[in-house]
Structure 1
Amino acid sequence: MAKLTMVQALNLALREALTDDPDVIVFGQDVGKDEGVFRVTEGLYRDFGAERVVDMPVAESCIAGCAVGLAVRGLRPVAEMQFSGFGYHAFHQIENHISRFRTRTRSRFSMPIVIRMPFAAGIRAIEHHSESREAIYAHLPGLKMVIPSGPRNARALLRSAILDPDPIIFYEPKSVYRAFKEEVPDEPEEMPIGKAHVARVGKDLTLISYGAMMRPTLEAAEQLADEHQIEAEVVDLLTISPMDTETICGSVQKTGRAVIVHEAPRNCGPAAEVAARLAENSIEYLEAPIKRVTGYDVIMPFFANEKYFIPDARRVVKAAKEVLDF
């Protein structure tokens, strides 16, 4: 196994897909000669050429529309939106065509499309480069919404997404891109779309998170264990839609308490959906109200104030202690 950053792991997944399947095409703004704004596509244009790794104009709607046409012709497009905040220009194509095409054609055509988008804060960028709007895409029937949390699951999930016959929005937490390295197998590895992962086993309460917020959530779990002798179980959702209700509820039925953590604003965020599923399926097991630790219902603040918006381990520990003291 090699130790890779998330950027390197994603690059590996794209390289494997381009090598294994001549129908895979990678395209987006600056993904070719300039190798991507975050260098995720480094070396791909050189090794696979301009017909497989294609630079596109600054026109997100065009990128998504081209993905539709390529998919209809039997190819497997992997499109990149340079930042998730600009993906809204493609929303009509995503919502009105990509998410509906299988149903519209009674399964005569599928949309094996992956749309990669760097998202979330943590790099002190302006608002359209720092938003977490995963709930918008998770709400659309016909789309899958995947968010890795580390290098190894990023490589495995992207590989699975490219092989999937249906469209997937693949959000990449850019604050994790180079934050740490993990061992990634040399052989191709896949993870099932729609399956959560228990990242830490515990018995006293369940912490549920995903993406970049897994790091402060795991840090909080360690603090709870070291300083308070509280053993928290940590669930990494990995897929926001379809959501793994079985794993979430199974953990909370064991611990009796739940804290949900995400960077997105609180109102109508993914934590609300998790809480609703727990209420519907596990309410008789709950020993305390469910707590949410989230971003705030404001536009992402600039630069130095960003750190006050993003949940940290301190806020997670505080919420955990509140549900345990209930």
Structure 2
Amino acid sequence: MEKEARYYKKLENKKVQCLLCPHTCLIKENKLGNCNARKNKKGKLISLSYGKPVAVNIDPIEKKPFFHFYPGEKAYSLGTFGCNFHCKGCQNWDISQRSGEDASIKKVPPKDIIKRAKDNNCKIIAYTYNEPTVFYEYMLETAKLAKKQGLKNVIITNGYTNPKPLKELCNFIDGATVDLKFIEDKPYKEYCGAKLKPVLESLKIYYNKNVHLEITNLMIETLNTKEEQIEKMAKWIKENLDENIPLHLSRFFPYWKAEGKIEPTKTETMKKAKKICDKYLNFVYLGNIMYENITRCPNCGKELIKRAMAYIENNLKGNKCDCGFPVYGRFVGL
């Protein structure tokens, strides 16, 4: 099930340049790109991850996290291997940093993903676990089929995708949770091996293409928990996107290279960060801690959606509060 990549150009001496993400890797013959999921074979760029899911689960949509996208629904969730980030504390490092040349993975074509989702009464397919950008062709073809079958598609992503492929993808994606890891360039480079600006550009593209958008921010002590950093992020979201975009502040636990080197984020730090963000944004939630995340109407304060670990109760009338305030999100029509 070998698949030629969609976004690349051929160069002399059988070299290629990948154009899928901002790394724009120059790849020599028989070498892998930065993500370990794309290989130059005889001057042709091949997506090694096509049709090769290594993680498949049925998850509550809240786990992604999506709090304003069809609460209480199930998502058929899949990921492959590889990533264009190399985050020191990655919790899924065993698949995200895995080489795409493992031939033992059972192949599952897009049509089978659709059938499995429908057989399990899942109306949503989620591309997640590792970075979906690196299995772009697999995701795109699956999403196209899902759309034709009346299913919704969501992506959980680091936002590190070039504008042209991202705009094509947005025609078939209904919701995106983008991990805005930092609001400064330096920690992006040191912790992830990436840059901030392309992520901000991706956020704008998702929003302007009318893809339902939620944002996560993994709070890491010493890297992004200063008051001025948190405030800068919240202000950027309000000024460049919308004050109604849900923001999920997630508690960090050390994995992989961060284990024993970075401390878990303090619960007190998380709650202080929420108070700062609440000044600028209407829907701020806390993840990876025991916390009752309630969606309240920004206009009258009524409790609209109640959750503990997951969805409990929805008191919205369509997408509106009793007071008439329209709540950002997708709540009807699935």
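Structural remarks
- Parent structure of the calculated result 3.6, given that distance in nm of label points 7 Å out along Cα→Cβ at positions 66 and 226 is the read-out and 1, 2 the choices: 2
- For 0.95 (FRET efficiency 1/(1 + (r/R0)^6) of positions 178 and 234 (r between Cβ atoms, R0 = 25 Å, to 0.05), calculated) the corresponding structure among 1, 2: 2
- Test item: P(r) over Cα pairs in 10 Å bins from 0, in percent, for residues 130-217 alone calculated as 14, 46, 33, 7, pick one of 1, 2: 1
- Between structures 1, 2, the greatest calculated value of mean count of other Cβ atoms within 10 Å over residues 26-33 is seen in 1.
- Looking across 1, 2, the calculation of helix-only ellipticity at 222 nm (-39500 (n - 2.57) for each DSSP H run of 4 or more, over all residues; to 500) that yields -6500 traces back to 2.
- Of the structures 1, 2, the one that 64, 45, 34 was derived from, the read-out being Cα extents along the principal axes in Å: 2
- The greatest value of distance in nm of label points 7 Å out along Cα→Cβ at positions 2 and 106 among structures 1, 2 is that of 1.
Values quoted throughout were computed directly from the atomic coordinates according to the rules given, and no laboratory measurement underlies them. Since we're looking at a predicted model, the values are computed, not measured. Cβ atoms are built from the backbone, for glycine too; each structure is taken alone.
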